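Have a look at these structures, which come just after this line.
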Structure 1
Amino acid sequence: MNQISGLTNFIKEPSKWISGGERIGLLSHQAAIDERFHNILDVLKSGGINPVALFGPEHGFSTGAQDMISVSDESGNEATPVFSLYGNTIESLEPTDTALDLVDLVICDLRDVGSRYYTYIWTALIAATKVLRLKKRFIVLDYPAVLDGITLEGTPQKTGFESFVGFKPVPVRHGMTLGEILNMFLPEDLKSGFTVVPCTGWKRTMLLSQTSFPFNWPSPNMPSFNTALVYPGMCLIEATTLSEGRGTTRPFEVIGAECLDATAIIKELHFLEGVTLREVGFTPAFHKYSGRFCNGIMLHVTDPVRFKPFHTGLAIIAAIKKVNPEIFEWRRKPYEFVMDIPAIDLLTGSDEFRKAVDSNIHPVDAWGMLTDIPDDFIEKRKEFLIY
């Protein structure tokens, strides 16, 4: 059975979801395509729907900006205004009253990759909250959970560690669609104006690679499904001074540094399941170690079901610290608008892992950290699942 996206289900019968004469805003990006690779603007226009305003998340509506680079407002196709929801300040994450004065409802189709740190789910939640508080409507065109809808990894973040890479407490690998995330975290008193157009044919046990949906890169450093698969763990490398592979053709699948002892590190990680590590060399064209040759490690996922990306990332960091303590440091620069909490704490949701690594935790023990997902969260989550 083929799967059908919320976008396609919407355009089959637009009058089921919207009425004529409404001024429509669109929160989306270039990754939003239908099953025939047609982009969302063309799909909407084929149904006689012409958005009067466009809203872009991190990386921009056209998805051309690199990570943590502020995006300016711009003119879109046919001079349709494009409003950025990712600027220089935390306030820029919310659509302005001026922009929302142009619309009666906002349609949202943002393609997530299943990790808490991937900011699109939080952009959608922040935007939806603002739109609904203004008594306007917010419609999500839903899409499958890329990393399946059942597997959860990584303890939800503790109070005080919320940020734009974890606006609400969920596991790192959350197993929810965009519609489900918003259904769970939008205030109940706002939901009368909230609608999810479901995708159909998807089963919660399915990875995106097991569906008929194409993977269209949702951000510059998320080029393939394999990238999305390793991202819950390898994004943690962002919080160190090592390269996470940005500036190469295999971001997050390769990591490294100039003097990394990849052979020794791989030996320390012999216990990992569902993945094979291989020593490689690479020279980033930009970002960390730009133009400098790095000794590195590449991840080859051999069994996506057994592979635990988040816990693999914890173990890899602990192994690097054990083998190469002289080159290992935590990132000290501000991270996603936060200056006073280390990036690794924001990503892992507490200071527990950072302190354990600083105390030289063994890679095996690091792999077993942050496994607790409270029963009350699991039960609450069930209430908001759509599929």
Structure 2
Amino acid sequence: MATVKTTKRGAKPPKPIVPMEMDGRIPPQAPDFEEAVLGAILLEKDAYARVSERLRPETFYVKAHEQIYSAMVTLAMAQQPIDMLTVTEELRRMDVLDEIGGPAYIAGLTSKVMSTSSLEAHADILYNKALSRRLIGMASTTLKGAYDDVIDVQEQIQQAEGSLFEIAQQNSSRDFVPINPLVKGAITEIQIAANRSEGISGLTTGFHDIDEMTSGWQNSDLIIIAARPAMGKTAFVVSMAKYMAVDHGIPVALFNLEMSAVQLVKRFLSNVCEIDGQKIKSGRLSEEEWGRLNNRIGTLESAPLFINDTPSLSVFELRTKARRLVREHQVKIIIIDYLQLMNASGMSFGNREQEVSTISRSLKMLAKELNIPIIALSQLNRGVENRLQGG
């Protein structure tokens, strides 16, 4: 008859890993690194602080390790020391000490540590394994849903987009950077600005007063241009995009969620050819205007201007398209018309205001990631104007 080995307190050792299989394969995991990280935290006073931003209890694949790290998090939140005695006591309070293998298992973790100098590298390995498992879980859920004829396909796509977006958001954090290379980068930008004859450091807008106030649109900035309907927001960005792309060859991407691409091109034709927009719409052009249209249309056709008119564009879709535009066409600025027509697909919010706030934060993160300015038009309602007048 087989016997079960027990710890000093009579508890069973941790259960073996039960793999979450997909297509018969064991998901990414690194139990040895989990033991090494937990052991290092038990041994070194500052070890937890070195990895706490990177790791969460669910980062650990082995259930016992997840519970041990959860106890460490609880102690840290209470500003209590983290060592073998305090962790053991916290696990006892959580009523899981015997389940994870008792005090003997906690003590055994310290023997798994070769050196704490590799702690961050080990934590990164665990983080990436957990990220891969999340991707596998998301893909598995999407795959099962795709086989279900009852679930709406568009709803499945939105849920998949939302899950991917959340994973991407989690993976976008950066560590601290020493100031030395940052100072060098700042000096380089100042020198470049000083060598420019127009005296601005960012992208020129074509509007002198705006350039004077802003020194041009700066890389990594999110600029919100807000006004009530029919106040000229779209006309402004069309003039600016024409100045950049047509007049100066600067690659521009314009996401227009309100009108079709052809409608937008008509606005550009009106601007480039200096013909009244109503005449462009109606086709009632004079002979001289037809000649001007034919003569100048080539400058618009050859301009590095990229237009997307996908309605109700999600943040995830825009992010994917923007990355490709920057990679393949070296786009230097992105314009969105307008913010409230976007959606944070697949994510749930208490109200629309929270969703728009999340979209705005995501656009700011995208501007920093791509290191280009992003301009988002925003629609104000009449209630805002009334509040301003009343104040």
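Computed from the coordinates by the stated procedures, all read-outs in this text should not be read as laboratory data. Everything numeric here is computed off the predicted structure, so don't read it as measured data. Cβ atoms are built from the backbone, for glycine too; each structure is taken alone.
Thinking of 1, 2, which structure, once helix-only ellipticity at 222 nm (-39500 (n - 2.57) for each DSSP H run of 4 or more, over all residues; to 500) is computed, gives back -17000?
Matching structure: 2.
Quick check: 7, 30, 37, 20, 5, 2 is what I get for P(r) over Cα pairs in 10 Å bins from 0, in percent, for residues 38-269 alone, calculated from one of 1, 2. Which structure matches?
Attributed to the structure labelled 1.
Figure out for me which of the structures 1, 2 the number 2.1 belongs to, where distance in nm of label points 7 Å out along Cα→Cβ at positions 238 and 254 was derived from the coordinates.
The correct label is 1.
Looking at FRET efficiency 1/(1 + (r/R0)^6) of positions 150 and 374 (r between Cβ atoms, R0 = 25 Å, to 0.05), point out which structure of 1, 2 has the largest value.
1
Ranked on distance in nm of label points 7 Å out along Cα→Cβ at positions 278 and 302, which label among 1, 2 comes first with the largest value? Before the final figure, lay out each step's value.
Details: 1: 1.2; 2: 3.4.
Top value of distance in nm of label points 7 Å out along Cα→Cβ at positions 278 and 302, among 1, 2, belongs to structure 2.
Identify the structure, out of 1, 2, from whose coordinates semi-axes √(5λ) of the Cα gyration tensor in Å was calculated to give 56, 25, 19.
2
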